[in-house]
Structures are given as C-alpha cells and as structure tokens.
Structure 1
Amino acid sequence: MTTQPKLDLPSGCEVTGHLQPGYEAVLTRDALEFVADLARRFAPRVEELLARREARQAEIDSGKLPDFLPETHGIREHEWHVTAIPADLQDRRVEITGPTDRKMIINALNSGAKVFMADCEDSMTPTWDNVVQGQANLGDAVARRIEFSNPDGKQYRLNPQVATLIVRPRGWHLYEKHVLVDGRQVPGAFVDFGLYLFHNHAELKRQGTGPYFYLPKLESHLEARLWAELFRHSEARLGLAPQTIKVTVLIETILAAFEMDEILWELRDYIVGLNCGRWDYIFSYIKKFSRYPDKVLPDRAQVTMTTRFLHSYSKLLIKTTHRRGAFAMGGMAAQIPIKGDPAANEAAIGKVRADKEREAGDGHDGTWVAHPGLVPIAMEVFDRLMPTPNQLHRKLDDVKVTAADLLAVPEGTITEAGLRSNVDVSIQYMAAWLGGNGCVPIHNLMEDAATAEISRAQIWQWIRHPRGVLDDGRKVTVELFRQIVAEELAKLRATLGDAAFAAGNFEHAAKLIDGITTAETFETFLTLPAYRAID
C-alpha cells in the first residue's frame, strides 16, 4: 500500500489537493513560501486589475469604443528600446506549443523547433494532477532527466540538441483552488510561475539559458506593470541578477492591441517580443463587443488573418516591436497533418504554408505550430524567406494603422455548417477538457480553449442580434441552437457507441455550453464555470 506523502507547509498556507508520491518534491516548504509571498504581496493587485476589467467592459457596453490612450502619447512617440535579448532567444523562427504532459514535452523539445512553449494555460486542463505533475515534468526536462515509456514499450528521451523552453502560466483571471494562502485561493499564475522559477532557475543558469515565460491574456499596460513588479521582486528574493527573467507577451485581446507600446515599456527590462495570439484575439473581439449589434462576426472559418482587422493588428505588432528592438511572433495555424488521406493532407499543409509565407513576408520573426509534423513546413518557409536569425531590420515605417482598422468588422456569411461546427467543437472540446485534456484534434484542426471560446461566443452573439441570420434566411435562436445540439450529440453517440459516449462527458459538456450560451449575460471565460466542475 502506497503511503500518501505529507507536506511541510509554511504558516498560513493550505494545500487541499490530494497528494501523489513525488508531489512533496514539487510542493516543498520553501517553494510554497515563495508562492505565498507572491500571493500576499500581489494578489490584491490582481483583484484590482480584474475589477478594472469589469469597469472597462461596462464602459464599452455603454458605447465607449477602445482607442489609443492619450495619457501615454509620450511613450508611443519617444524613441526607446527594450533591454538585451539572450542568445538562445535570438532565433525563434519556429515555435511549437503544447501542454506539460511528459510525452508532449519530450516530443516538442525534440521536434526541431527553435522554441517549445510548455503551456500551463489554454491547452492544459488545470486539474490538480495536471498542475503538479506538469511542474515535476518541467523540472525533469530542465535537468534533462525526463523519460517516458509507452504501454507498447516505446521509449522517449531527449535528444542532445533540444528547443529552448518557455513556460506559459495561467492568466490573471484563473485561480488555483487547491492552494490557499491566509484562507484565500492563490492566482494560478503565481503557482505556475512561482513553482517553475523557484525550482529551476539555478539549473537553467547552469545550462546557459534562463527562466523564460509567455504571458497570456493581458488587457492593459497596467497588467503588464504588475508582472514587471513581480519579476523584480522575485529576482531580488531569489538572488538572481536583474533582468534574468525574460518574457514574451501574447497580444490576444483587442484592448492590448491599443497598448502594445505601453506594454513593451512597462516590461522593457524583461520583454523580448510580442506574439499574435490570433484565436484568443478573435474571441476577445466578440466578447468586448458582445452587446454591439453592428459587430457580429461571420463563420469562424471566414475570419482569417487576411481580414482587415486581423491583418492590421498583425502589421501594427510587427511595426511596434521592431521599432523597440523586440521580436514579432506570428500565430498558430489550426491545421494538423491528416493521415490516410493524401489529398486532404496536402490541402491542410498548403494552408499552413500559405499562412507562414504571409507571416514571414510581412516581417514576423517566427511562428507557432501545434504539431511536430508541421515544424519542417514552417521551418522551410522561414529559412527561405528569412535567411537572417530575425527581421528586426524591417521597421515597416510606411505602415499606418488606425483605431478604425483594428475595429473593422469582417464581411462574410453565417451558415448552418458554421453553426453546427461551433456547436460540435464546443461540445467535443469541453468534453475532453472536463476529462483532463485541454488540447484536442477535432476534424483535423488542433483545438484549445481559445477556439472553443470563439465557437460558443459566436453562437451567443448570433442568438442575440438581428444580424445573426443564416444565409438561408433562418434566424439563429435558442431553439435552433438546442435542436442542433441534440442532433450533434446523436451523431456522436452513433459514431462512438453508447458506452464510449456515456464515458466521454459529452452530455455534461453540452449542458455547460447550453447554460452559458443561453444566459443573458456573457460569461467572460468558458473555463471559469468549467473549472468548478473538475477536481
């Protein structure tokens, strides 16, 4: 019988999650003391920033559209640069992303990509086991002792040459319900960031790299300022040289697009680049303007990076970062390789290649892929179109992007196929998420929380506004939505069989999606009510 480990907890710290053997090596007294210190110092600021988000949303709902901030005009107009970028982040032409499970980490680090973003956020369901085991896996990867054995006996180990590791902690809005300090839940970002930095900073330095992070979901430069203050404090507390921590910020909210200069300024001692987080950006656009009847988007498949509002944001990001000496990272094409259908596979690969050619041609310094099989495709494009390690020399001085460009509504249609796809993706993704898997291939596309968010948000929007009409003339209503939910559930049952369907969380997922889609108020994040449903 295995004895459950016991933790030596610092004063005021409580861990309510169950403990597996090995968890005590992650949840050490000193590590939890560090996390508790972050919580005591900075958690009230997180609450203030989340309240500020609600106030800003109320302003938008009342008709005050976003614009470039007049009070920070000087930051945008003056010349300044971010600080030095480490050698192992100078060439980031292809980055691969994925959750922190053991096999994924090994395959991603071995993939041939320049960078692996290990994700504690949108592609990882934050079950307690996933959170703690993910930290153990990251520690083993940093120490280069990580191994994995398939049930069939296949062994996985790291190659001599691996990708540079970057970790994405959870966004400010997500809390960790299994870790409490002074009786209050700790922001998940503090758990993810704190445990990784505390346990690994010394070994990362020994190996000639450093603690690198991707920061998600920022909505303002004030949120970036909090991260900067947290970094300074962390470096001082752990005895690290100033500017040891380096970060890339995902510009994946419409509000952050108006504050890119300001975000770079606040994080100038730490930041090395911005990333076009396109899927969350589309979701943010729908969410922020959910009450606007004239900002209804067409089918998700029609909202591509060539549309005015997305291409404008991409070009503005390149111009802004290169002016400040920072990198402009491209986004994720959702396609993945398709086995057993050469024609369909070539079509998918063609879409990925075209997407990466657009990014490299526009001036991006690198891009994202979600599957190891796409690394060579993206690498070939950037090797061909970007022979230098990056494109900081391309300043895009002729690019002029206005608020109207960033707010432009893309043209297109709403179709029954698009509505069905949104229903199907929402249910299948959330069913997998509830089962502990936050990164799911559905219909040959790699889906994570962001694409599920778009799917359910579009349906909410289509139901509520007069423009939510299918191209055959039918209005999208709650009744039509529920009819299609029932039909899609029946298809899944017929395909999977009764036993697999019953075990797959599909009815639970459908009930959750129904609740937030038919509610009068717009749920800010799908993962908030979903998190309450998992251990």
Structure 2
Amino acid sequence: MKAATPRQMNEIDGITIRQVGIPGIILMENAALGVVNEVNELLNGVKGRNIIVFSGKGNNGGDAFAAARHLHNKGARIFHYVLCKKSEITGDAAINLNILENMGLEITELLDGSQLEPVRMQLAVSDAVIDGIFGTGFKGNVSGMAKDTIDIINKANKYVVSIDIPSGVTGETGKVPGICIRATSTVTFALPKVGLLVHPGCEYVGRLVVSDIGIPSTVIDAMDIKTNCPTAREISRLIPSRHADSNKGNYGRIFIISGSVGMTGAGCLSARAALRSGAGLVYLGVPSALTHIYDASLTESITIPLDDGGGGYLSKNCIQSILDKMNRMDAAAIGPGLSTNEDISEVVASVVENACIPLILDADALNCISGDVSVLSRKKAQVVVTPHPGEMARLTGMSIEQVQNDRLKAAVEFSGRWGVITVLKGARTVIASPDGTAYINPTGNSGMATGGTGDVLTGVIAGLAGQGLNLFEAAAAGAYIHGLCGDRAAAGKGEHGLIAGDLAEELPFVIKELVTGNI
C-alpha cells in the first residue's frame, strides 16, 4: 500500500475534485462515515452514548461536523466544541457546520481558558472523543487553547478517535514537537500518511484504519509515490510457491559466511532462519578452528571450514575458497558474528567486489566497510546492507541522532548514493532501493531489541533471495515476516523474555499463515 505525504495527498484530493469531478463535500461526507464506523465499532453501538467532538477550522473540523451529524442521527448525544470563532470556518467545513446548527445541535466556541472546566466535566461523563482539531498539514508546536484542550482530552482516559492524524503529529515526518492527542484509533483517508507510520508519530496513532473515501485508484496510481507500507496480502504474494515435483535444489543454495571466537551463535541463527524460510540448502562458511561448535549446534546446515590460521578468525587466505564456493550458490550473506580485523576487512571487500550472486551485508561486514564505503561502488551483484542505527551512523558519518531523526531519508539517500538496497533496522524498519522506492515496515515490537534478532533477519532475507525473489522483494518481505514472527512470539511469551531463537521457531507458522491467508 502506498504511503503519502500531506503534499501528495492534497494533490490527489485536488485532482479528484477538479479533474474527476467529485465534489470535495462528497469526499468529506465519505470521510465522516469512516469515522462514524470506527466510533460505532469501538462503542459497540452509539445509541444513547455521550460523544464529545472537537473541531478545528480546517477540513479536519469539517469531517468532524459531518461525523457528528451522522452520530446524532444514530441516537448519540453530541457535545461539540470548535477551537475558533465559527466565522473563521469556510468552504465545505462551513456547509457542514451550518447543517448541524440548522438541525438544532449546539456548537460551542472554545476560546477561553475559563471554559475548560465545563469541558473537563463533560469529558468525565463521555463515552468517546472525536479529535478533529488539526489535520495532516499541521507543523510546529501546539499552543494556546489547543494545547490545553489536548491536555485535558489525554487526561480524561476515554476512547479517542482521531480524524486523519492525531492532532499534534507532523504528517510529513511523524515528528511530535509538543503535546499531542493519544488516540485509541486513527481513521486516515485513502492512503496512510508517512507521519502515521514512523516514530514518534506512530506511537500516538493507536489502531490505524485506512478508510476508502471514493478517490479513484487511477488517480492514486498516476501519482509518483515511492513510499509504501506493506500489507499481509502484498507480502503473501511474494512468498515463493512450492511444487510437488521438486527437490532441495529448486529452493536455493544459501552461503552464509560467519563466525569468530565467542560469536558462533550468530551464524547458527542465520542458518536456521534461512532454512525455516524455505531455503533448500544452507552452507555455513566458518573459521576452521570453530567447526566443531557448528557441527554440534546445527543438524540441517552444511558446515564449510575456512582458513583461520588456527586462531578462530577468518584469514585472508580463505578468500579464493569463498569465491569458488559462491559461484555454486544462489544467494550469500556475510557478517554475522564475523568480528573485525585487517584480514577480515580484506575478506569482506573481496566478497563485495567479486560476488556475482545476491549478497547481504550485515553486522561486522558493515563495520569492515565503514572505513571505506566506496567498496560498494565496485560491486558486481545486487547488494543489501542491513545496518542498525549505530552501524548506519558509521557508514554515513552521521550521528545516531541524525539517522534516527529522519530514518526514511537516511535510508533512501544511502541507497541512492551507493546503488544498494538498505534495510535500516529498528522500530519501523525502513527498506529502501536505489531508485528511491521505500517500504516502512509495520510489524515488530520492542521485545525484538535483543541480541541475535538481526542475524535471524539476515537469514530470512537470504533464504527468500535464494528461492528466486529479487533482492528488494526479499528484503521487504523478510523484514515484514521477521517482525511478524516477533509479534507472534510476544503474543505468547510477552516482550520482556523474547529471544532471537523464538523468532526463528515462529517462521514456519507465520509463513504458513501468510500463504493460506489465515492472518
């Protein structure tokens, strides 16, 4: 599903109104119905319920006026406040305001702090709140009456349905510079907005509902929108099919180069994840001195000892052996548990420069190239890099704060600069391609903030790429599936005790749910 910026959404609305000929007031009416449906579902019916509505002076307020009318007609008791003078409201919003007043509903101008105590008392006996104060174009700090009103709404601890975006979230970036509505649900229209999908904005959204308001799909498809939010249905279509007349060779040979003293678990997790993702054969290239550890830990993978000079760290003498073996593989990954030294850096650079199959760079492989990122310009094959924010900071020369301040921009710019696919890990992982297309992944939780989960992701991406997905699809699907495994594991075990191995064990069940549509 595409994810729009406020500017893009305004352009879509404008084309729909001016060129297609659908009046704005019809779009507003349809938007209101989406809000009404969500309120009705939250309250299990609205008849006899007390619903308090807050409107601003823009179209968001107009949506709230129209929603209030429908809720009133369904038997709800409506208490409506507008955070401006009514005379300031214009256009389609003014039409819906006039309709409400013609129906005899009272709309109170909320202009003075002395009015807040009655509002607070009304909130105490209300069943739900509709937030139509600010729309997706909001920027800056909330101040004045809006700030005080949002504060008492949040403290009332009621069901809150935000229209299009919680008031206080910046629709373009998801930044929340000041106070903000904490919504139970947010009903957004036509497409999710970028600010709803990224941190910190997504923390205020609650349940995100994308409501169809009648904008033709041809209008949306004609827009050059490069940011997306994957859905389960879209990801399910990417999962490679299985055929009765097949064998292990049909599902990919994966080569994972991993391991160093004290870091053997990382490769084990990657190998297990690749197999659990459907890969037919997984080869694990490891330091010779550590082979016995992998042989004892893994039963389904094939261990390949690589020259380490007897010290448990890859030697540059293993480079030709790695390259010879890669020629017989379908996808490769390098980095989990690898450690860093001069020899390993030379190994990584040689793999990047000579690999002719899809290649995933993770963990210490990224640390090895951070001193000379230009090695990426000498690659022969498609490459995925999978940095966490700290690794991304080292790769780009930015601070972690700068990376986190606009994760989407950081990933897209890095991909464009070096011609790689970037998987910027963390809360709401961003997957970006060199042409600027990006996915903001909606799955995952804080329980995944534990050692080894990134190694699992590397294995999933490699496993999917080895089965024939192009590397961008494998990265997007891998991140979604990986996060969903974390969500399934947390649902059963909670987030505090989640470990990386839990994700690997959930993989076959999550993939089965996606394939069968039972999700």
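Below, the figures for the structure above:
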read-out	value
Among 1, 2, structure where Kirkwood radius over Cα pairs in Å as derived comes to 24.8	2
Identity of the structure behind 1.28 (criterion: Cα Rg over 2.2 N^0.38 Å, for residues 135-414 alone, calculated), options 1, 2	2
When percent of Cα pairs over 14 Å apart, for residues 7-54 alone is computed for each of 1, 2, the largest belongs to	2
Which entry (1, 2) yields the derived value -13000 for helix-only ellipticity at 222 nm (-39500 (n - 2.57) for each DSSP H run of 4 or more, over all residues; to 500)	2
Which of 1, 2 yields 16.9 [mean count of other Cβ atoms within 10 Å over residues 239-246, calculated]	1
Structure responsible for 2.1, with distance in nm of label points 7 Å out along Cα→Cβ at positions 223 and 479 calculated and labels 1, 2 on offer	2
Comparison of 1, 2 - label where relative contact order in percent (Cα under 8 Å, 6 or more apart) is highest	1
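Values quoted throughout were computed directly from the atomic coordinates according to the rules given, and no laboratory measurement underlies them. Model, not experiment: these values are computed from the prediction. Cβ atoms are built from the backbone, for glycine too; each structure is taken alone.
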